[in-house]
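Structures for review follow.
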Structure I
């Protein structure tokens, strides 16, 4: 099956599909600004547990003005090459999935604005209770997952096999775990630094044109090797579950 080069592509949302980290910017805008800035700084330095971080940011908002939040989300910009990347994946029958440690509330809103439909999305959920308070829900959390409240590693493992080539595209701390289990990694910002420090092979990128160019090269290789360390990490998980 590997000769057929079946690719599974997993892509982060905040700072990858969007130009900025929407989760961070949204809570700084509507929460207690100084508190949110300090919390996010500590979070990005690996000092905050993800679920605690999200709960704290939601609490900092107090009574949420959903109308103003929706107006704010209308101003959010996505990478201008992302829609072209969607078309590229559809044309080549590449399985593309969005995996985010952010919330469905703003992901769905931004995709509606951009008229993007049909993508499978895994994320945390955000509800607004009768008192207009933000309540975060983490349906895909894992006790042993330290980098994301929505366990990206489990999503990757549950939606791919060793007969497929896994591709991960990301930029931040919530991507640290899943990239260890993927064959080809496209990294920028803090994810790039993480890959360098941990000797994880990666491709630097600035937009999805870079990704498409490199994927074309990979698809056209006669012999394409899977990343050995990723195979070992996947095997380790499978052995624990056996």
Structure II
């Protein structure tokens, strides 16, 4: 795989004209030179193997050599993450992108300690999209997750897109929570196959309140344990996605 990856618009007559930001990163930061091989991707599964023909940092140009279309993972995974403090969400976004999450939804819950409103919320969402793009370039993922603005847990549970997901999970510390393997086994027994769409909710520092847990269960979410230890929310998100991807591709 080429050392140089860029997020790019669709080629026009076999040529990709990079915007200023991508050109600067490719030429100035990564020090690509004319004649170098560059892999461009559109964030929707299409990649182009290209030659850098014009190394201007304000407007680089690529000539397409080959086009490749990558298939998505067999299970479309939504991570709904209660917004943590500090820059932890940035790390969660990066890890989720590297693991192949399709959608990432930041949630406001009763115990969320960070509150965003208006322009601040959109600026955060833009920062998270940048973190996802950087992660996709680094790991070679040709798909970018859809990242929405912060929304209340109740709104997420009422969303039609959430309702249409085949399997709904919430990371839980409850002693009665099931293992993911048991939940998936029950799904396979009922449907004769693994799920092709899953949403997994991960809570904030201090976990969800009892009424929130009740509302998620009423909406069809299964409490799932991530093991006997209490995990940080960023560790929990990474663990949840990792085991889910493993189990749905086995």
Which of I, II yields -13000 [helix-only ellipticity at 222 nm (-39500 (n - 2.57) for each DSSP H run of 4 or more, over all residues; to 500), calculated]: I
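With percent of Cα pairs over 33 Å apart as the yardstick, tell me which of I, II scores highest.
Between I, II, the highest calculated value is found for II.
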Highest-scoring label, criterion being relative contact order in percent (Cα under 8 Å, 6 or more apart), among I, II: I
FRET efficiency 1/(1 + (r/R0)^6) of positions 54 and 78 (r between Cβ atoms, R0 = 30 Å, to 0.05) - structure with the largest value, from I, II: I
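Each value in this text was obtained by applying a stated rule to the coordinates, not by laboratory testing. Note that the structure is predicted; figures quoted are calculated from it, not measured. Cβ atoms are built from the backbone, for glycine too; each structure is taken alone.
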